[in-house]
Structure P
Amino acid sequence: MAIEAAAAESTMEARIARLESDVGHLRLDVTEIKADVRGLRDKLDSIATQLLEKIGRTAELFDAKLDKSMGQLDSKFAGLFGQLDAKLDKSVDQLDTKIDRLDAKLDKSVGQLDVKIDRLAGRVDAVKDALASAKVWAVMLYLTLAAGVFGTMARAFGWL
């Protein structure tokens with residue numbers, strides 16, 4: 001039993017030695033992996049920093065170009081608005097001129113209408129005067145006719 005125990009112990013020691021050797025290799029591999037991961041992390045950090053710097057520069061360039069474009073658009077719109085204002089002012093001036101001409105024509109027409117109304121009023125007054133004299137003439141005629149009829153009747157009946 002002692003031989004068996006010694007044999008078992010030596011195989012056990014061999015196994016333990018093998019395990020220790022394997023663990024040692026694992027530790028070396030893990031150390032190498034850690035070093036590689038640290039290197040990758042450093043590279044990623046530098047790449048991220050570079051990328052952020054490039055993004056910042058690109059954003060600044062984009063902002064500058066956008067500001068320049070907005071300035072150009074503003075100046076173009078200002079020019080277009082100026083042209084539109086000038087055209088509108090010209091149209092308003094033309095409309096004002098046309099309205100003034102129409103107002104002058106209307107005033108002239110109203111003045112002519114006033115003259116015609118005054119002439120018509122004069123004619124109406126003349127017709128009134130003519131009717132008034134015709135009324136007097138008609139009353140005189142009726143009185144003359146009545147006197148003539150009564151005179152004829154008086155003579156016929158011998159009243160005269």
Structure Q
Amino acid sequence: MSTPASNLVALADAVVAALNEAVATFAETFTAVRRFAPITDLATVKAADPPLVYMIPIGDDEDRLGGGDKPSFMGDYQVDCVIYARVGPGGDAAEARCAALMLLRSQIREFFKPLRLRVVGIKGSYAVLDGVDGSPAYGQDRLVSEHCFVSAQTLLFRIPV
């Protein structure tokens with residue numbers, strides 16, 4: 001018997017499934033994975049490897065709407081989208097790879113803007129993107145010291161539950 005997921009984990013899983021189903025529409029090939037801790041040994045990642053895309057459930061806030069015996073709730077849920085990729089030690093190839101990864105970052109954000117995302121495990125519910133926090137766009141320290149592009153953006157979804 002499987003244990004039901006929290007609303008936040010169910011949302012992160014729905015985000016992963018939607019991205020993996022539509023991966024052919026993005027500029028870069030990748031496989032999205034839900035993780036709680038995006039720990040990766042970047043030394044094993046090569047510049048030619050596809051980027052690692054992690055969806056990390058990080059926050060939730062549910063507000064009660066109305067009263068009575070069966071109140072409804074509105075939930076705000078945060079999922080971090082973290083992209084890791086080795087870009088090499090600099091030069092034109094590294095610059096081109098960083099530009100492609102910045103495009104992927106934007107495409108992931110844009111993918112969810114018009115979409116009503118069905119969330120399995122939350123009866124009759126769907127999620128809509130309500131905002132994105134993506135500052136800074138990438139970690140310059142990691143890029144300079146380890147030749148790795150690391151980007152995190154927080155996707156804020158709203159779900160009536």
Structure R
Amino acid sequence: MACTYCVGAPDFEIKRYSYWAVYLKKNQAYPGTCIVALNRHVGDLWQCTPEELSELHVIMSRLAEVLKETFSAKMFSYVGQVSLENLHATMQIIPRYSERIKIGNYVFDDTTFGRGYDPIKMKELDPPMYSQLILKIKEKLGSDQPSHKEEPEVPLPDEQL
């Protein structure tokens with residue numbers, strides 16, 4: 001069986017970067033939930049290189065901005081893990097909503113806002129709605145591909161001395 005992330009999960013891919021790829025998660029109980037998956041196999045998230053982690057930081061920061069702008073997310077839950085099935089390090093970004101929102105014919109209610117998200121809550125959408133969400137996020141992310149050399153404006157420890 002081919003690895004879903006290695007073949008690119010084309011139905012749900014939003015954008016591919018140098019080291020990571022962004023996918024819309026099939027479970028949209030929290031609209032805009034995305035998975036950011038490393039483009040190679042590792043056994044643990046912390047086995048990522050400094051360059052990979054730097055790019056992940058840039059992607060997650062930009063993705064949070066886009067999800068706030070696109071869906072009016074108020075905060076986020078994050079889940080980092082490695083799947084035993086395919087050994088890809090992943091980060092999930094789960095938008096959280098203080099108010100009920102409506103997207104198309106779907107109504108979403110985040111009943112645990114301000115507390116942990118409900119990992120069992122499921123909501124699958126019809127294929128055209130997935131396509132619409134992917135296009136909205138893709139459009140807002142733009143075609144600019146951050147280089148793995150791009151780093152956030154954070155002073156390094158020895159620069160603080």
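Every number here is computed from the coordinates shown, using simple stated rules; none is lab data. Given the structure is predicted, the values throughout are model-derived calculations rather than measurements.
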With Kirkwood radius over Cα pairs in Å, for residues 36-107 alone computed for every candidate in P, Q, R, 15.3 is reproduced by structure Q
Output 17.3, 64 (Rg and Dmax of the Cα atoms in Å, calculated) maps, among P, Q, R, to structure Q
